[in-house]
Structure 1
Amino acid sequence: MAEKNYMRISLNDVHFFGYHGIYEEEKILGNTFIVNLHVDFIPTKNSITNISETIDYVTLFELVKARMAKPTPLIETIVTELADVILKDFTIVHSVFVKITKSQVAINSLEGNMSVAITRTK
C-alpha cells in the first residue's frame, strides 16, 4: 500500500471445495481451493464506527463463496472476475488482490500446489 491512509480488509486462507479445471478428472473429483483476498480502500471517515464506513468482510466472503460455487475451467477467469466485481461494486476500494490456490495438482511427481493471483487497481 503506497499511502498511509489506506486500510486493508482481508480474507485469509478461506477453503472451498469446487469442480474447477480443464481436465475431466477435476470436473468429476473436485478439489479444495484456498482463497486469499486483500481489499485496500480509503476509509470514508478518520475513525470508523459503523459498518457502512468500511468494507464488510461478510459481504466479501459471500461474493467469493458464490463465485467459487460455479465450476470454471480456468482459475485465471475466477480471480479476474472477482477482482473486477469488487472494484465495480465497492466505490471506496482502491485495489484488490485475489489469489486462488489449487490444493492438489494432477501432475506426476509434483509435491506442492499451484496458484493464480491478480492485483487490480482503480
Structure 2
Amino acid sequence: MDIESSVATLSALAQPTRLEVFRLLVRSEPDGLPAGEIARLLGVPHNTMSSHLNILNRTGLVTSERLGRSIVYRVDMGVVRGFFVYLLKDCCDGRPELCQPLLEDLTPCCQPTGAACV
C-alpha cells in the first residue's frame, strides 16, 4: 500500500452508500453477496449500485466473481489488512501502550466455531 492507493481507498469509502456496502460485505465474509442482493438489502437501484461496486472494485477493496447469472462481491481482506497496516504502522511512535486500546477494540467479539457474540 502507498499514499496514492490509500487516498483512493479513503475516497471510495468516503461516500455513505459505498461505506454501507463495504460494511455489509465484511459481515458477509467469506461467502460474499450477489450484486442484486446488495442493492435489495440497502434499498439502492441496481444501476446506482453497479456504479458504487465498480468504484470499490477499482480500489481492490472488493473482488467480483461471476457465478452463473450473478456477480458475487467479496471483501479482499488482504487489501483491507494492508490498508490498515499502512495507516497504523507507525502508531504511537514506539509506545505500544498507546495503541493497546485500538488492538483490544479489533479483537473479535465472537468465539470460534460459530458461537454467539458476547
Subject >> mean count of other Cβ atoms within 10 Å over residues 47-54 derived as 15.4 - corresponding label from 1, 2 >> reply: 2
**OP:** Taking -17500 as the value of helix-only ellipticity at 222 nm (-39500 (n - 2.57) for each DSSP H run of 4 or more, over all residues; to 500) derived from one of the structures shown (1, 2), identify that structure.
**Re:** 2
Subject >> Structures 1, 2, by distance in nm of label points 7 Å out along Cα→Cβ at positions 79 and 95: label with the highest value >> reply: 2
Original post:
Computing relative contact order in percent (Cα under 8 Å, 6 or more apart) gives 23 for which of 1, 2?
Top reply: 2
Original post:
With Cα extents along the principal axes in Å derived from the coordinates and found to be 50, 39, 23, which of 1, 2 does the value describe?
Top reply: 2
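A short reminder: the numbers here are calculations on the coordinates, not readings from a lab. Note that this is a predicted model, so its numbers are computed, not measured. Cβ atoms are built from the backbone, for glycine too; each structure is taken alone.
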